[in-house]
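Several structures are given next for inspection.
We did not get these values from a lab; they are worked out from the coordinates using the rules stated. The structure presented is a predicted model; accordingly, all values stated were derived computationally and were not measured. Cβ atoms are built from the backbone, for glycine too; each structure is taken alone.
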Structure I
Amino acid sequence: MDIRKIGVIGAGQMGNGIAHVAALAGIDVSLHDISEDRIKSGLATINGNMSRQLSKNLITEEDRQKALLRIEGAPKVDDLADCDLVIEAATENEQVKVKIFQSVCPVLRPDAILATNTSSISITRLASTTDRPERFIGIHFMNPVPVMQLVELIRGIATEDETFEASRALCTKLGKTIAVAEDFPAFIVNRILLPMINEAIYTLYEGVGSVEAIDTAMRLGANHPMGPLQLADFIGLDTCLSVMQVLYEGLADSKYRPCPLLVKYVEAGWLGRKSQRGFYDYRGERPVPTR
């Protein structure tokens, strides 16, 4: 199956990133969200990010102009009816995702592929809520999508070979490197990464080190590009908590228990960069640790 047009549900950080790379790769994109304002914001972000790529000579002005023309806003779910593949890139909440699938399935062609960008939730379980489990797959892009090279490709128990191969071909066309993961909680990257971040939060919670000390130690001692608490803020603390809850519930192992401090921050609405406060306060000229 040749995928020439995709639909992206969710115009936020992940969704607009997927639309961005697809359009640059010559694929037509319909970008959908719950409001036109969100779609406009997503399109503006794409334009800004492409302009940065242009300033770094990563793309040409002709590339940018052609790519922007390939992306159209899709304010109604019905606008996705002619897509070869639709990928959901909404918040990491299973109930939200299921509701999206139930709304989009009736408008899709019978042969259209339905994909999810989930970073942790069972592909098999999500597929079972749709009318096309054999044409359902997990395509987990890394954040930020235009920069990060990796895509995790995860098939559910019912995913057909044709669906898998078409999705693999799409990822290759987008210039991504594929890691095939089995359908276990959090797959590969987050199965390893999020427990490390959670342990860093426990280290803060138990008073072993301050925010600044923990991040400095891991940047300079383990050669990480950013500290784990800074990375948690970048990912979103609500997303970190959701992934840890999936691991804890799915694997029934106490080592995956979300740190109480992570729970407290999320309950306070301190979700990281997107809310301007997390383990750092981003409201001033430079980030300041909050603990």
Structure II
Amino acid sequence: MPELPEVETVKRTLIELITGKTMERVQVRLPRIIQKPDDIQQFEVLLQGQTVETIERRGKFLRFILTDYVLVSHLRMEGRYGLYQAGEPLELHTHVIFHFTDGTELRYKDVRQFGTMHLFPKGEDLKQPPLHKLGLEPLEEAFTFEAFRQAIGHRKTKIKPLLLNQAYIVGIGNIYVDESLFLAGIHPEREASSLSRKELAALHASIVQTLRESVEVGGSSVKSYVNGQGEMGMFQHQLNIYGRESQPCKTCGTPIVKTVVGGRGTHTCPKCQPLKRKRAQKKSQD
């Protein structure tokens, strides 16, 4: 947390709040947040005078597109941005402050202190860690069924850990994997290679549907997530299965079961998502 819909919502909010603003100075109050460059003073100096042209997203990462640089920010579990007027009291766990020439400040807060920032010259950020090996973007046109099938369809890995692996498909975290598998009627312990073409098509469609619906309502606020304006997401009110252990399935009434798959808490409806142990025969068209 946050996952793709939440990061997309933060991106859209920050575009409205800070596009066109110029950094007068930057103050780093917790050096370990800055992963690149190694010299924190260099990070602060390089950003002086930089104007925010736009903000983009790659997987769960924010990309601040500046005059000469790209700032890559990963919120991890608790990171959040907020725009303030200069002089407003600093809240606890405020670790990086971007002071703009118009008297406003973009402040990065992170209670858990797991977030990261990398600064690259323009054109270099997508070629280097942490972005260089990320997989398909599930909300882009390139995320076709065939691209999805080629990425995961023949792998002998349980489908849930595979969907969580950012090297294949980006941005789908624990909440949205559980929701997508439920909509597709697929048990999270099924091997990807056991899924028929029809099942893969259903899963592809459910991933796109689930993520788009969440983005439309600002993501899910199941823990501490808020967007750049301090607003909560609302998708948690639409969740079919995640966080509903022992509650009746909205489709069939069977109590939802919580287990652990790939080291992650996993919610499943035993009736709607039966575990088919027998490997399905491959279709000739596969």
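If mean count of other Cβ atoms within 10 Å over residues 82-89 comes out at 23.8 when worked out from the coordinates, which of I, II was used? Show your work: numbers first, answer last.
Values: I: 23.8; II: 12.4.
The read-out comes from structure I.
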Worksheet item: Which structure, out of I, II, was FRET efficiency 1/(1 + (r/R0)^6) of positions 42 and 250 (r between Cβ atoms, R0 = 30 Å, to 0.05) derived from, given a value of 0.05?
Response: II
Worksheet entry | Structures I, II, by mean count of other Cβ atoms within 10 Å over residues 114-121: label with the highest value | I
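For which of I, II does Cα extents along the principal axes in Å, for residues 34-169 alone, calculated from the coordinates, equal 56, 31, 28?
Details: I: 44, 30, 26; II: 56, 31, 28.
Structure II accounts for this read-out.
Starting from the value -14000: which structure in I, II was helix-only ellipticity at 222 nm (-39500 (n - 2.57) for each DSSP H run of 4 or more, over all residues; to 500) calculated from?
On the way: I: -14000; II: -7500.
Computed on structure I.
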Worksheet entry | relative contact order in percent (Cα under 8 Å, 6 or more apart) - structure with the largest value, from I, II | II
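Where does the value 22.2 come from, among I, II, when mean count of other Cβ atoms within 10 Å over residues 26-33 is the thing being computed? Each step should come with its number before you reach the end.
Working: I: 22.2; II: 15.6.
Value 22.2 for mean count of other Cβ atoms within 10 Å over residues 26-33 corresponds to I out of I, II.
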